[in-house]
1. Can you say which of 1, 2 returns -27500 when helix-only ellipticity at 222 nm (-39500 (n - 2.57) for each DSSP H run of 4 or more, over all residues; to 500) is computed?
2. Just checking, which of 1, 2 has the largest value of mean count of other Cβ atoms within 10 Å over residues 140-147?
3. I have 1.06 for Cα Rg over 2.2 N^0.38 Å, calculated from one of the structures 1, 2. Which structure is it?
4. Here relative contact order in percent (Cα under 8 Å, 6 or more apart) was calculated and came to 26; which of the structures 1, 2 was it taken from?
Structure 1
Amino acid sequence: MDETLQSLQEIFSNPVTAAWYTFGAIGTVIFNARFYVQWYASEKKKQSVVPVSFWYLSSIGAIILLLFSFYLRSPNGGLSYSLNTVIYSRNLVFIWRDKGTLTRTRSIVFQSIVAVISVAAVAAVAWIWWHKIGVTKTKPQHEAVSMWLWIAVGVMGQGLFASRFIVQWIAAELRRKSIVPDVFWYISLAATALLSSSFAAQGEWLFAIGPLLNVPVYVRNIWLIHRGAGSAQTSGAV
């Protein structure tokens, strides 16, 4: 507890550091609010649905948290929020296409922006990992081994988190519409346990808390599905 209080004092005693952590906290709220928006929409319709705003919140939150990961030099954070914007944007393309608002020019401009963000994200993640390798060379062997073991746990958790959206992407491509399959929510629970443990062990508490905030939403969606509501589809509501 004393170490946590000391860390908080150090963070807020420096205006620049405090500004970055505030920025990261805003990103955490935006990124995780998407599932509470989804929960509200599901409760309103009494079935598991995904509102359009889910994908907007996902994209904005991921970009903010990627920048915060770069500031923290967080390997797991960088992986967590790097390329998922591609999947979020692809769902928006399907939604705009269904609504008849996706012109050719809009599609080219939007996907070009996403491509630029993706390239920048890959470069940022590569730099973060290169920096972490350099840092571990200066640490005692047992500390370095422990650090990389926890990073490996985080990578496994992030692999699961990424796989849930790959599964969702495949389901959406097969049906040519934005849909969230049932297994998405089960994968989310397993990934949360691994990733939050990894972040907590590395002292990255803001990242550790974020995934845990969504556990009630995952459980509620599983409950709605078991009641016979079926896979979640994107709702026309904002």
Structure 2
Amino acid sequence: MLPGVDDGSKNVQMSLQMLDISRRQGVKALILTPHFYADMDSPESFLARRTEALNTLDNAIARTGYSFPPFTVGAEVHYYRGMSRSKTLDTLCFGRSNYILIEMPFRAWHPQFVDEVEEIADISGLNVIIAHIERYLDQDKRLVKRLLENDSLIKQSNAEFFIERSTRKKAMKLLKKGMIDVLASDSHNLTTRVPNLRQAYDIIGEDRDGEALISGLEHNGRIITDSAL
């Protein structure tokens, strides 16, 4: 939702509209996570662009006089070799927290990929959130199982996983097995990837265990946002 940083919001007006949609869906707090690719950018350059975009958005909000949910920034950090030993990895965490969002590789996995993310907590003490866990389910089943069953890793799913009829059953199964910890909108624009958390929560709520499942997701999300804001 930050304007002009990556493949998300193209301008301030779009960002304001996305924030307003989120507010009207009942979202109480947000963490904005533009993509970070270590092979294309340095942390210093990324953080400078992110700060500029954040200041632009803050100034626009002040001019509107509207009341939006509080938000802070982080990053969706694409996996890179040696990241567990990076001395700057913590600069990409959510706000003032020690939570960091990691996007796993989309190419065929090697065991070292999972080794690396598991070592992040051991070496740096950061809490790792695995982004959109549903996108990796076709990887090596042993490695996916290892990731899903690692209780020290927080597994995040996009709302779309629950909204799409073709994947809804699988999404609910993983959620009920405790393999999805938090839900995110993965909002990028106002057309193809809109803020959609409310729709996903409504679908989960239709299940006989929906109230408890939603309570768990909201509890986990609140812990993360409260520590970041």
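Here, each number is a calculation from the coordinates, and none is a lab measurement. Because the structure is predicted, anything quoted here is derived from the model rather than measured. Cβ atoms are built from the backbone, for glycine too; each structure is taken alone.
1. Details: 1: -27500; 2: -14000.
Attributed to the structure labelled 1.
2. Numbers: 1: 11.8; 2: 14.8.
Once mean count of other Cβ atoms within 10 Å over residues 140-147 is tallied for 1, 2, the winner is 2.
3. Working: 1: 1.06; 2: 0.99.
The correct label is 1.
4. This value belongs to structure 1.
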